[in-house]
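Visitor: Next up, some structures in structure tokens.
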Structure I
Amino acid sequence: MKAIINGKIITSNNVLENKILLFNETIEEIIDKNKFNYGQNSNIEIIDAKENYVSPGFIDVHIHGSGGCDTMDAEVEALHRISEVIVKNGVTSFLPTTMTMSKEKIYKALDNVQQCMKLKWKGSRILGTHLEGPFISEKYKGAQKEDFIIKPEYDFIEKYKEIIKIITLAPEKDLNLNFVREIKEKTNINLSIGHSDATYEEAMEAIDAGLDSATHLFNAMSPLHHRKPGIISAVFNSDIYCELIADTIHINPAIYQILVRIKGLDKLILITDSMRAGCLKDGVSELGGQKVIVQNNSARLEDGTLAGSILTLNRAVRNFKEHTDIKIYEAVNMASLNPAKYLKIDDKTGSIEIGKTADITIFDDAFDIKRTIINGQTAYEK
């Protein structure tokens, strides 16, 4: 048994003080500190939070890479490196995210994710994968390569339907929404609208057919216009989830509060969309075989197109909190409970509750991570 003392415990709807968190692999109990007898519990490992926040671990459902490695490297060492780097940012689990490349390269990356899910290591846990493309729009391809864009095909993903948790697609490319309907009928995969030029009507039809989120809202999609409402309006006019890259570059932070008011607190999911240059110094990097310039906290292709981000999830939570009037536990939910609910694993993780997996991170007022615990074991300590 382990005990975290002297911490401000962030639950899904409150911040608890003068409490002690007891856990093994799962969270066992939260008790008043004056009821904890140190003499009688001498066999318990004590972790002193030193008045910092004790938070559920973060879940990144959209991350390509970090620390010099990328999901598309398709190597065990690459995913291991990513997991070791992001655990230092409070991330306890993640979805390595693919991108639009050749079928062979995508399959190689998916095979690697499948293999790594079976391995035990100290870093962040892999929950599955996010397939971003190749079923996207040429017009809003962003930093993805047009050469490998194809129409949605169920046969393309069938072999990997158990490990794919999210597919980003442009529904206007899906004739009669046959792909969407087949995915919803035969799998548990979440479908997300993104890199898309869909009209408002096409987006709403796709949502009615089963699309349940929007990939990095506002970025790489048809914009909101008062005569052409586009995807943004469909997201606003429905109850689907939406990902946000809260680096203050991809979206002006003035939008954050607007989103809170329109979408509500439980439908916003903070992501990093980080590429391999995440957590590295400025310089030249690569994404999908394309040169990327990293400087001034952004990653861009040579033509200026944003190429993912170098954001960390703890900074995303901090940024969103600083630019809105929400409470700290509400901001944390956007990187923990909300993604867990979206992936339908909130019965096991995503919040500090008795019986849930002990995926915990401890951070200070600046959201700097002091310790990350996965399955009850310390995976990172500063």
Structure II
Amino acid sequence: MSAPLPLPPLVDHHCHGVARHDLAPDAFAAYLSESDAPPAPGTTFFDTQLGFAVRRWCPPLLDLEPHCPPEDYLRRRRELGAAEVNRRLLGSTGIADYVVDTGLTDGLLAPHELAAAGAGAACHEIVRLEWLAERIADRSGSRAAFLDALADAVEKAAGTAVGFKSVAAYRFGLDLPPEPPREAEVRAAADRWLGTRAPGGRLTDPVLLRHLLWSAVHTGRPIQLHTGFGDPDLSLHRCDPLLLTDFVRAVRPTGCTLVLLHGYPYHRGAAYLANVFPHVYADVGLNLSHVGASAEAVLSETLELTPFGKLLFSTDAHGLPERYVVGVELFRQALTRLLTGWVREDAWSSGDAERVAELIGAGNARRVYGLAVRTPVHDHRGFP
């Protein structure tokens, strides 16, 4: 390819808010890992692929040299303050649209604040189903009131949000019966849960998790499903996206779009489901950030089977604006190396490579979530 691939204004189709206040070193480092335990003795969570990627791509945006020591980076971060760090880092990414999961909120920028910090990008909401049910349970005095309010809330959310998300993988696992639960099952499960739940308690009942999923299916809005790795709350072997196969089949007649998030180390299974089922899409977000320098290999494996019109870019950034920078840069680097290599080998044409880059980076997400094409609000960096 004679010229670099242009990077489109990106749509980050799955992400979260970032911290609005300055972070202590330990709090910052905790966002570099999915673990809830301290790092190995004599190390920090900077000693990970994600930590090294932060030190490679973020220091120049704060007037430091790449790969500077963590202490220097954190010192400079404190000098600038959270607002300026957020402005610099988010404004550098070329993200034009944030599709924000609002199920994580504590101390984080709201979607409109995130978009404003990102040089005037647009923001769109994804409603987390389990969070919605838990908030309603906190204020419901009876099972009937809970189920009625939940039905109303799902319907209302479908009118304002661009989609829903389920973390059933965390709360139970993906090996749920695929069919909708019967009304009597739902009533009995709600009585059970509400009767034993303390205020703020999490929803883990498999019947109610299925009820939530099917309530969202019937709205017709896209549903994001966590699959693959995450923090220690989940059991990884029960988060394989292939466990969703019967559910995927059951949903197919409704036309509801299912977006399989992450998937690692089962990302090839997610690619298979996206390949054979018309309503299933796959995501590359969290995987690339956490595998860091191996991002090209993981993206290549995902592209083995995923149709190019069914793979979506995201960062799954949470807490740190650095995770937006790293998510974008690792995606840019990995996609560039893969596509330029395939063009050089004459396996692909340069025009096809540019078209696929646009589809994965933005076009597929705009189609899935019904987002308008926007004129870039700030300069974005092209592929190197």
Structure III
Amino acid sequence: MAASLLPRVASMLAAATLLLAVACHKESENATPSNDDLSVLGALPLSAPAPADNPGTPAKIALGRALFWDPVLSGGKDVSCASCHHPANGYADAIDLAIGVNGQGLGTARRFRQPNAIPFAKRNTPTVLNTAFNGLTNGGSYDPARAAMFWDSRAQSLEAQSVQPIAALEEMRGPACSESAALDTAVARLRRIPAYASMFSAAFAEPAPVTATNLGKALAAFERTLLATDAPFDKYLRGDKTALSAQQVQGLNAFISSGCAKCHSGPMLSDYQLHVLGVADNPKNAASDAGANNSYAFRTPSLRNVALTAPYMHSGTQPNLGAVLAFYAPPPGAPPTANPRVAPGQRDPLFPARVQDPQAIIAFLQSLTATSFDRSVPVTVPSGLAVGGNIQ
């Protein structure tokens, strides 16, 4: 009789062992990450430092806000910074490649007014939310005058970055003037507008304050106010362990264990380094985009507010977060890299070997969305032109 029970007992023990293993696995997935795990990430500071030579003042910020929304800076007076960095789209533009000059409409409704007159911008538009923290990493000193900007890190500081689109053909310049004359043309226009002359004088105590340098400083001062620091993940790291759902905690653990945090680290979830991933080119570009130094390397983007800024990657070729994670874990039979010009051996060694629980990771990425950023749109701009440019 006892012998006949042995198989049943053995079966029950095996089932109990399996259930215990599953329970332990689930507990591990949902466990609060260790301090060592969380130390590779970080909560955002509540304020952003400015360079010593460009402290933010109310007058300078007000000037920068007006300039950000005023299409007077563009060659055809039809594009502003806000045309592609609009609060309705998380201060990005919601399309794969930006439509600047010759564009009409906002976000996914934006189109060229005259097809084939001006090409798309070369790369996907990054958000300007929290760019005041670009370059911020764990354990290092932060210098806003050396903050990496653009997908290829070709500019340092918001001051340097903010004026470059004015001279870019596809972004704001258009065919109205040469690249070398674009900034001088914009400054000359500003000098002829009495309201701007007064605003520059209030912001900069100089005999002739309307200059290209001060234009960049004012734009940068305003952009440093575009902060979004109250994401659920920030609250979680500041001690509120109820700020993340169980699935988001599971996703945070999977994000770390999958190796995502090796590059998406620090408070901005970016190491601000250049990496070769082999992302597909956008077919709208006439030529392949070879990135920094023709190496196919691009800077790790911040994941802050990432749920607001689809599509993704430098080429805008990934339509949603699920597609991004699938890029790192391609299905069987997929090409060895998404870009045939980049061999698997050329990819950065930090390229993830696997991605665990992508749906939970997506839930975690949604916890990086803050809500309390400036969404205000001015009623008018000093030039009298359409606020934001041709975005209606």
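Visitor: Out of I, II, III, choose the structure whose coordinates give helix-only ellipticity at 222 nm (-39500 (n - 2.57) for each DSSP H run of 4 or more, over all residues; to 500) equal to -13500 when calculated.
Guide: Of the options listed, only II reproduces it.
Visitor: While we're on this one: Thinking only about distance in nm of label points 7 Å out along Cα→Cβ at positions 32 and 64, which of I, II, III has the largest value?
Guide: Checked I, II, III; max of distance in nm of label points 7 Å out along Cα→Cβ at positions 32 and 64 sits with I.
Visitor: With FRET efficiency 1/(1 + (r/R0)^6) of positions 120 and 184 (r between Cβ atoms, R0 = 30 Å, to 0.05) coming out at 0.05, pick the structure among I, II, III it was computed from.
Guide: Clearly, the read-out refers to II.
Read the figures in this text as sums done on the coordinates, not as results from a lab. Being a predicted model, the structure only gives us computed values, none of them experimental. Cβ atoms are built from the backbone, for glycine too; each structure is taken alone.
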